[in-house]
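The data blocks that follow each hold one structure.
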Structure 1
Amino acid sequence: MQTLQKAQAEQLYTFHFALLRQILENIASFLGVGQFGYVLNEIGIEDVEQVTRIVNALSHQKVYHYQTEVMNPDNTELFKEVFDKLKAKYNFKLHAEMAA
């Protein structure tokens, strides 16, 4: 979550959707449901099926070689909507990174 928070503040890349998907899947597993679409619905995403397809497509292993690809504005907006609603719904406490 902290990595995604930092990326959202600085620069989002396409591969950040893979991390977001992993968080969504972990929450779904913790809640005892099989699909992360349940979590999307719980956080108030309107078109769960469409967002699920987009997250799946952008987090597929074949896109990893495009790790330096900056997200386009539409994907950035979608990422921020999901991530912000996720933080709000589950009240995650994100801590600032400690200096080395």
Structure 2
Amino acid sequence: MLNGDFVFSYRNYDLGFDDSWGRDEEMKVTSGLFQNSQRLDLIWNNSAISSVDSLSASIVRSFNLTITFNPTDIVRVDGMVNLSLKKDPTTNKWAITKWIDESNY
């Protein structure tokens, strides 16, 4: 689940600067990815770093993502993500507040 003040950040290597967007844009981008691909395979690898207390967590983890747009257009990404999460003490549910893509592609 994404928190209401969620922020996604990444390095735009083509333009040479860091960029980010909020929850609404993330939902739109993710929806477009699902609508335009035939298959998505995401494998989460072991956590490189994690720090967790009763109401917050920071996790750095690598992943392997394969996006199949069609049989001749397949994109593979091996990357790293830095996640910040917080727990709602009334519902005990965790939500992602920040997703920093630390991939080098």
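Quick notes
- Label whose coordinates, when mean count of other Cβ atoms within 10 Å over residues 16-23 is calculated, return 18.6 (choices 1, 2): 1
- Top of 1, 2 by Rg/Rh (Cα atoms, Kirkwood Rh), largest first: 2
- Structures 1, 2, by relative contact order in percent (Cα under 8 Å, 6 or more apart): label with the highest value: 1
- Structure responsible for -4500, with helix-only ellipticity at 222 nm (-39500 (n - 2.57) for each DSSP H run of 4 or more, over all residues; to 500) calculated and labels 1, 2 on offer: 2
- Taking mean count of other Cβ atoms within 10 Å over residues 40-47 as the criterion, the top-ranked structure out of 1, 2 is 1, with the highest value.
Taken together, the values in this text are just the output of simple stated rules run on the coordinates, not laboratory data. Keep in mind that what you see is a predicted model, and the values were worked out from it rather than measured. Cβ atoms are built from the backbone, for glycine too; each structure is taken alone.
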